[in-house]
1. Comparing Kirkwood radius over Cα pairs in Å, for residues 403-674 alone across P, Q, which structure shows the greatest value?
2. Among the shown structures P, Q, from which was the value 6.8 of distance in nm of label points 7 Å out along Cα→Cβ at positions 483 and 563 calculated?
3. Quick check: -500 is what I get for helix-only ellipticity at 222 nm (-39500 (n - 2.57) for each DSSP H run of 4 or more, over all residues; to 500), calculated from one of P, Q. Which structure matches?
4. When relative contact order in percent (Cα under 8 Å, 6 or more apart) is computed for each of P, Q, which one produces 12?
5. Suppose Cα extents along the principal axes in Å, for residues 619-682 alone works out to 70, 24, 13; of P, Q, which structure was it derived from?
6. Hey, Rg and Dmax of the Cα atoms in Å derived from one of P, Q reads 29.7, 93; which structure?
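Rule-based calculations on the coordinates, nothing more; no lab input. Remember, predicted model here, so these are calculated numbers, not experimental data. Cβ atoms are built from the backbone, for glycine too; each structure is taken alone.
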Structure P
Amino acid sequence: MIKKRSTLMKRRKIAIVVSVIAVIILAIALAVVLDYAKTVEVADPADPSAVYYIKYRDKAYALYDSDKKTLMPTEEQYGYYVMDSGTLVDLDAETGEYETIVVDYTVEGNEELGFNFRVLMFPHIEKKNIRKLEVSNSKGDFTFVRYNLETDKVDDSSDFIIEGSPLTSYDQEMFASLYVSAGYTLTTQKIVDPIKDANGEFSEYGLVPEIRPLYDEETGEPVMDEATGEQKTYEYVPAYYVLTDTSGNKYKVIVGDMLVTGGGYYVQYVDVSTGEDIKRDAVYVVSSDFGDTMLAAIEEFVTPALTYPMSMNTYFDVEDFFVLSKNYGDDKEENPYVATVGFTYIDLAERENTIKASEPYIFSGYTLDGYTPSSNNIDVCLQGMYTPEFAGVIKLSPSGEDLVKYGLAVPDGTDKNGKPKYSLESEHMISYNYDILDEDGNKVQTINNVVYISAPNKEGNRYAYTEIYSVDKDGEMDELMYTLDMIVEVAGHSLEFLNWDSFDWINDSYINLNIAFCDKITLKSPDYWAEFVLDNSASDTSETISSTLLSVSAKDSAGNDRKTFSQLEIQGKGKGSDTVYKWVITSSEIKCYDAAGTEMKISSAYYDYNMLDSQVRVISGYIETTDGSKVYVTADEVRIEALDPAKSVTYVRYDTNLFRQFYKTLLYATIVNSYQMTDEEKAEKITEENCMLTMTVLDSEGKENTYRFYRLTSRKAYITINGIGGFYVQCDRVQKFISDAQRFFANEYIEATDKR
């Protein structure tokens, strides 16, 4: 019984396997049948010996070569399949229905057959064989020509320049598209029996000048004449280009209207070999991208520029950078511009260990003299000039009328021939000197950039025009070298600094002098004065900035007269011996040296805190000097008791550090904001009677800045530095200058950050 069941199972398995194999064979057979059923042989009417096949694959019909595997190519415009002879096959991919189209490829004149048997209006001329390319379209005329700037001649071995603007940079990729379109005239269609007008011209295709009705470019609506009620017209002139090869042969092509479908442009070839224009009796269609460059304005090719090219490593290295605004005052004829700000960059090598070590810029001329420049904001300004965002080039080689139109010039009478003259004049002007460096970083020449900038347009952008001048040995503007020869439109945010007031250009901390370079400070208020003379000569400043051995001589109107010490050197005896040691005492340290200069251990020394809450070294007991005096060193004092009481002296040990705290009070002072006043308001408020404080700060180079503070309100004080104002500070800080000076003389604690 078990054996029969086993045999039955085996037979079932065999039957299943056989069934599966049969299904597979049937599927293959069916696929072969379907493939055969959906494969159609197609003959080429132009070449009966050639055979092609239409096959159904991947849910679509397509044309294959005789091997039934190789897919035939298609032409670009309508997607026709192309047989080897050039016959076109119009195939419906869904139904498999098809039509063969035999095209007559007989060429005329200098036509050639190109890819997929498409017609070239004339033989392909590569870039290397092009000498000159002249373009004329509705946006203007322009020419690219190979030109040697050194010999000032057309030169087939030189690079292309824009004729009339040889130094202007242009978009190489866009230019490549232009010369390829001009030299490789591969058409998508040659129209059979094109329509002619009564004059035998192809006006139907926009290839002839004519008067046309005017339509609004944005809405497409007719533009009507309000006086006559009729639609306005304009004179239409087709575009054209003339290509000259390096052998002197010329080729001219007229560019007409775009196809209604937008799929290309109608064009016509003109034979100019005899010196006359002889139009070929044919109309061609070229691809739509032909118009991207051939119908473009030259400004679309030009690389916009605002200044002489600057580099990332040197854009900040400017001298006498002035931002000027148009003068609308009574003296505008004498001074057409008013300087908003002027500054110069100081190289790091020149600043190291100097007064300006941490300040890369200084204000130039009379603008904001005495104030500290905001290096961050100046960097923003220069970056806007170095890498501005352009809205585009508005006009290349602008005329005087163009400059006036965009707010960059004004009419200036007529010349001897009665022709109008123009003077460059704009809402703003920027002028600065810049060094041109060679590859090794050596200066080749200094140039002066002058940039004329308009008022903002409705988009908030500005127009600009730039001149480049040479600079003489004294750093003064000399002769005009050239212009950038273009009006550019610059995004408003790139030139936002033109909207800044003086407060945006300054560091709000108006006393930034390192104490090591301060020589003298005086304060004078109606009821108090004080004077501080700083001596930093004992500090070693040969390599680094230091004020470790600073001392101060101070006096005030209250009768105080004090001199702080930087360090005291005392010749003292050893304990229980006559050995002489040198003791050096500073505001925070005590050291002892033997005759050989070796530092000795001081067993009686320990650390304590002084009145300023700073840890300092002191000694228990005293030091006996060689003349018998006793020197006591505590945290707050150095007291010398001489044998003659009249010669005894006491130094406040923290005096110099207390003065440093007072100096911090000055350093922490800030300008709050701008404060503009009319001349009448200044006459009323900027008076000696209203002056809260006059302070002078003399630096070690002999430069003295004078700060005056005039009370405006109970909280605000108007500040001028060297007579230049426009800002206000807090009255509390001005009063703190005085109160902290008094605290210094009273040996009282000074907290620079306190309000009073």
Structure Q
Amino acid sequence: MAFQPNGTAALGVAGAFPILLAGGLSATAPGNGPVDIGSQRELFVDGRLIERLTNARQVLHHPVPREVAIVHDKPWEGNTSGYHTVFKDGDRYRLYYRGSHVAGGRFNEIKDHPQFTCYAESRDGVSWTRPDLGLVEFNGSKHNNIILAGAGTHNFAPFRDLKPDCPEDARYKALASGKGGLLAFKSPDGIHWTLLADKPVITKGAFDSQNLAFWDVARDRYVDFHRGFHNGVRDIMTCTSKDFVNWTDPVWLEYGDAPAEQLYTNQIVAYHRAPHLFLGFPKRFMPDRRLAGNRMPGLSDGVFMSSRDGRRFHRWLEAFIRPGLNRERWFNRNNMTAWGLVETATDIPGCPTELSLYSTEAYYETPACRLRRFTLRLDGFVSIQAPTLGGELITRPLIFRPDANSAPRPRPPTPLPAAKSPQAPLIGSRSLRVREPTVFSIPGTRDLGKAVTLAVHVRGIPAGFRRIFSAYNGGPIEPGGGELVFDIFLGGAHPDGSAVRFKYSGVYVFVPADKLGAWGRGEDADTVHHLAATWDDGAVVIYLDGKEMARGGKPGAGPLRFRLGDLRFGEDYPPTSLANEPFLGDADDILVLRRVLTAEEIARLAREGAEAVVDPAVDEGALYTMESDEPDVLRNRLPKGGAGDVRIGRPGAPWADVMLLVNFSTSAAGSLRCEIQDAAGKPLPGFSLEECDLIYGDSIERAVSWRGRAELKQLAGQPIKLRFELKDADLYAIRFGQPEPTR
């Protein structure tokens, strides 16, 4: 691949379009032969998997700036605090950094105090606290978060050692510069540190940077990345070790045809979702550039690079993190990405976790520099992107193999009742978790009679219209038409001001949005709420959390009798799309009862659950408590009256031992399809583009299916190609296997 004068790199291929690697990705062309990807997740951060792109390109995505994580305003910190390290350790996030300050904001001026290694921690990766550790004295007091003084404090870079036989007294290790090279440290708890060796363990290089090492789980070795000066330019060296003390001679990283640039730090990690991939986030330093008003020259930004062996890196020439509009990020030596990439919860209800990384600002030029958090979708560094008119990716021949260390999990498509989940069940020991649009009919509920109660406990419902109970197909609900809707709208309101609606054949009762409080504004997603409505020959009462919220209608309207069929939970009848206004979130004690509960009974139902109010020996209808041990069956606790059990499944979401899983995003008008070909490019029967079920939406891990079938284990071990058709879509990653549990 030759570096092009316009700043992009092009790989010549047959066909109408070349591969355009946006931003000037520098790489060497992959070798011949199929790529064996096993069951590992593959990201499109380089050209390794790509044979041809037609009207599509690789796009580097940029993290979104969030809140300031920490301000270094303590007396033992200051305006040159830096060289941050962050990692997730069990139920906490750990943050290490240098506390330092320069009086006049210039590198060569007198320092206000010695350098220290400091420690902070967080439960969510967002809000950080400095524990009072009582270890190191500062100005006559040990009430501070300092963990180290003296040798190594300039650039202490710790990590939790993932080596299987690592001694407990050295579960945490670190490299830091000292006289003569890099010193090795150990700790049993990440707080109390001692030297692992009495002399430097790495001596070749220049060590006035953040020099780091970690256990490479994919290759069973320790790997180090540290600074050196290569032909007068700041560059990166690497070496390896089996014991963290004896290291190989360091060698320079290689970047293909990328031009030499000053790489001030390297911040290389083994990506935890694909440990065979090394991802680096160097700070690129432009020493001669100076913005008007700055006292010192030197500007920086953050760049992105990746490697499959730890030596040869594909480096993007465009910035990964630009300084942006924040003036203080345009000062000398700012925009230094912290070492470490962690998953954190998003602030959008119902969405999966995201990646957090951290970057410095206000260095030198202010009294206290800061560390700001940035976020990116999982695997979201680079995507294959195509416009609405359509584009195509064809992979090189691939070989996938099921993971020999994990048997297929015997679970159905989501939703599923889960005995163990990130949150406690709503009622009892199990709840129904719905993360993808789904719908099921409740048997024996087409004719419910004149006295009916509908109720459910819910939690984690994302903003928008969410169908609860429905016997409706999308058209106007006409008087006498036998259609019903009982739904909720969070984060806003219907044009008429309603947030909870009950509609049936001309009867319309609703709860105004302002009566829902914080929940209606989408600010109370993790709280369990109870919704109920009663129908008494046309008189309707709606309850929220056991309290009456609205009433209307009048007696004489007759029974609830549905023209389309049994009452549904979660979405409407066709031709309405499955993803029209689906229920998403957690549900429990789904109740369709052939009698009207009193206000007192509704209040008890909300507090204690349905089994405290309903008598299975007498009551008729359907009650699904999710307490069955069968993961894909909802057992009805009210056997009288004809209602039955429900086997849950989701059209368009098949389950199989080995599936093709994609991390993708489309617009509302966009789509993605995939064809599986043999190594020569001929479509395999049953897996053609025309047979692929259309995919649209946004998902971190979605199974591809062909006319409802997703099983691919029969193709394991043989060379195949994947042909993706994308329309206004991004494809971030692929994997063969089963979906991971939702986090």
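1. P
2. Values: P: 6.8; Q: 0.7.
It traces back to P.
3. On the way: P: -4500; Q: -500.
Computing helix-only ellipticity at 222 nm (-39500 (n - 2.57) for each DSSP H run of 4 or more, over all residues; to 500) on every structure in P, Q gives -500 only for Q.
4. So the calculation was done on Q.
5. For Cα extents along the principal axes in Å, for residues 619-682 alone, the value 70, 24, 13 is produced by structure P.
6. Values: P: 44.7, 142; Q: 29.7, 93.
Computed on structure Q.
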